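What follows is a group of structures, each given as structure tokens.
Just so you know, all these numbers are worked out from the coordinates, no wet-lab data involved. Predicted model only: the values in this text are computed from it and were never measured. Cβ atoms are built from the backbone, for glycine too; each structure is taken alone.
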Structure 1
Amino acid sequence: RKYLTWKYYAKKILYFLRQQSILKKLREFLQRPLEQQSVLEAAGLLDQYCNPLTVTSLECVISQLDDITEKVRKVLRLKNSTHPSLSAERGEEPELICDQELQRQVLDAINCVLYEQLKFKGNETDYYNPLNSYIHQVLSRRTGIPISLSVIYLTIAWKLGVKLEPVNFPSHFLLRWCRGPEGGRSMDIFDYTYIDAFGKGKRLTAKECEYLIGHHVTEEFYGAVSTKEVLQRMVGNLLNLGKRESSDQSYQLLRDSLDLYLAMFPDNVQHLMLQARLYFHLGIWPEKVLDILQQIQALDPSQHGAVGYLVQHTLEHIERRKHQTGPEVKCHTDEKHKDIQFSIGLIMKHKRYGYDCVIYGWDPKCMMGLEWIRNMGVTSLPHGANQPFYNVLVQDGSCRYAAQENLEYNSAPSEITHPEIGRYFMEFAGMHYVANEELQLRYPGDGELTLQTVTKVYCPPSVSTQDRDQEHMQQ
């Protein structure tokens, strides 16, 4: 509950350092021969990069998959005690099985264990949750999207001697299993059975695959793809999720997935431009923005117009930063702030939506644009936009801008587990948060007001014993 600001920035540094280490591993991984690049390791590196503060080692993931593989062997042993997959020791590299019927037995056993015993399933209810793309989360939650479930399925099959291939099918990633002579490669898409790991391991013909997406596709979409292409699609999924909304979490996801994409394709102008625009929009690292724009200009001179616009405004931003005198100071004692009822550090409850939050900033009236005011229904409030508004960190991890009339003191104030809490506060003091030095400079009088409010609302003066006795006698 203490040193929250130190912890916040320590995590930022650790986040950056670990990501640099993982990015180096990824570049080394991509330099290996294709046959030494496993889809599981690629998925593991993506997971580690997007969750650098979580312990998600590849060894731990492999151990979990080995446990599942042992369960599959037990099922196989009941069906066929002489099955060749039973002879391999845990963790050993298997010998590939050529016989079609023996391969089918393995796939049946995988389906039994994954979907019947362990209850793995496609996450249809929360499909666009980024956790569906992180392999350690898929294993612990037992749910995911087609590509992450395919990585697990393919890896287990390989551990048991059955070679499946990843298929970059549009809108629904698949695996394919060759039904040709002795399981060899074939150029005919109809020689393959396609496996839908999202659909509980259902086996499909080429024609049935089209029913999954509702339209016809050409033969090229049925071909096997490389590990790099699998990783590209996984990163692309996260990129699209990062673009879906505008929040701190989505911006971080967009930054991380862009880093991964550009590690694979460093000269991709489209994604370099997106990275430059993102940094520019967030107002961070302007020198890096200029470096990216210079790279884009060298790669594609036709981007001169867009590059020139961003260069000009980035230089202006750098110049303004040189002349900044400090943050705006807001005091309750100013006449224009006389309607402000609450102060920073107070733990509040939203009257309408019921969420718990802590105040980290305020304005004497709504400072958002007309479009935001209209979209959020501010004009329908009794006091509209012409009332104090508060910046709040919400328990669910979001940051919101709440009208004064919608906030009330929290009857049971408790810690707000928000990732940005240390950016503004240095300590949780039991009933409220104590602002850090930076926030105190911006709101110099709020600390004392918050203490007064906490004393008044949560710690009223106790009634003396004599007063209680007199009151009792009168009753």
Structure 2
Amino acid sequence: MSENELLDQIAKRNPHESEFLQAVEEVVSSVGKVLRKHPEYHQLKILERMAEPERLISFRVNWLDDEGNVQVNRGYRIQMNSALGPYKGGLRFHPSVNQSILKFLAFEQIFKNALTGLPLGGGKGGADFDPKGKSDQEIMRFCQAFMTELYRHIGHFTDVPAGDIGVGGREIGYLFGAYKKLQNEFTGVLTGKGHKWGGSLIRPEATGYGLVYFAENMMSSVGDTLKGKTCLVSGAGNVAQYTIEKLIQLGAKPITVSDSSGFIYDKDGIDAEKLEHINYIKNVCRGRIAEYTEKYESAEYTDTDPSADFNSLWKIKADCAFPCATQNEILLKDAKSLTKNGVKLVAEGANMPTSADAIDIFQESKTLYAPGKACNAGGVAVSGLEMTQNRMGVYWTREEVDERLKNIMKRIHDDCLKTAKEYELSDHNYMEAANIFGFLKVADAMKAQGVF
């Protein structure tokens, strides 16, 4: 069966799931050389099995708002692949959550987790619940109602969720408290916990720090560094904020940050003091990024037009781009703008933030481009380290965890370059190399474990 026939077959089984099919197509188009070299993967239908969740759980979540009204949401857990270990992947609370988005995230998670070198399978979950505008009590009641069903399907050696969009430390705390009550046990069934009660130091920072460590390795591979580079960063959550923090520490100059309403461009650069104010706006006041301009006259604010097929943030001239907001935020016109302005590097902090035709532009222009499954794997890597600490009953220092994170990101980077060389890919083709490396690791485990 050809790659196109395989994609057609998967598309027929998953109609109207555009995000999921986009993720599958990227992997299938990358592993053609592997399938020709290893026909046994075709015979065992490895890709078909990878693209089908081992378990897809959907459930109703009933909860009471502050006025005593009954609210109904839909919850999910996609347990995609457990060939390498227990399912591992975040929970997302956002109105856009649906089966297609969670399947794409769970599919991506298979390869991301494989790249870390840790014994982790791939999964994802969440609900179409919007935490914005909700009181702490409403969020607590929702999390408790959500866990009343989810607890049946997760466990320390079965499935270990974490946070994602809309699920931060507050939500993880409520979810963990509910699980502990329901199961009458204190285990590491969730990661991203507070470091005083089972969590790991560096976990909140891990995705952003790891992204920048990976980017620094990319620059080093061509004899350059991030020092002095002007950087575009999208998003304003944990990933974006800690990406900016690490960029500042390495001597780079981040100049943008965004949320769903628009973005700010600070021509003077965002320093540590300004970053602290961003954290105050977003995490303390739960406000909008536009408020940044009220304090800093050097910044300009631009509204985002959701109907446009481009984002003006990516028109700003810079050396490096770090999309850290959401999927498909860099479209074809954005990629053309970035390459026209001479961007040297694009590293994804979000999951699949670059559309397929935009990736083609980066590849054709020889821009250093790395997919999220490789360069944003720091979050799940430290989640894996948190699981290890929970099982051992120990706590590592901040320096110990950070050093392990650096080593993991360097290993992922180096594995990508080795794979690119082995399969005679174009120089620094991180996308295909990451897909091939992750695919081989999972495929070999599936082959060894038999058809089940």
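The greatest value of distance in nm of label points 7 Å out along Cα→Cβ at positions 75 and 107 among structures 1, 2 is that of 2. One of 1, 2 was used to compute FRET efficiency 1/(1 + (r/R0)^6) of positions 219 and 427 (r between Cβ atoms, R0 = 35 Å, to 0.05), and the result was 1.00. Which label is that? For FRET efficiency 1/(1 + (r/R0)^6) of positions 219 and 427 (r between Cβ atoms, R0 = 35 Å, to 0.05), the value 1.00 is produced by structure 2. Figure out for me which of the structures 1, 2 the number 20.9 belongs to, where mean projected area of the Cα convex hull in nm² was derived from the coordinates. Corresponding structure: 2. Out of 1, 2, which structure matches 8, 34, 39, 18, 2 when P(r) over Cα pairs in 10 Å bins from 0, in percent, for residues 19-234 alone is calculated? The read-out was computed on structure 1. Ranked by FRET efficiency 1/(1 + (r/R0)^6) of positions 227 and 411 (r between Cβ atoms, R0 = 30 Å, to 0.05), structures 1, 2 are led by 2, which has the greatest value. Mean projected area of the Cα convex hull in nm², for residues 123-258 alone was computed and gave 10.0; which structure, 1, 2, did it come from? The read-out comes from structure 2.
Computing FRET efficiency 1/(1 + (r/R0)^6) of positions 155 and 395 (r between Cβ atoms, R0 = 25 Å, to 0.05) across structures 1, 2 gives 0.65 for structure 2.
Which of 1, 2 yields 82 for volume of the Cα convex hull per residue in Å³, for residues 379-434 alone, as computed? Going through each structure in turn, the value belongs to 2.
A value of 0.95 for FRET efficiency 1/(1 + (r/R0)^6) of positions 131 and 203 (r between Cβ atoms, R0 = 30 Å, to 0.05), calculated from one of 1, 2, originates in structure 2.
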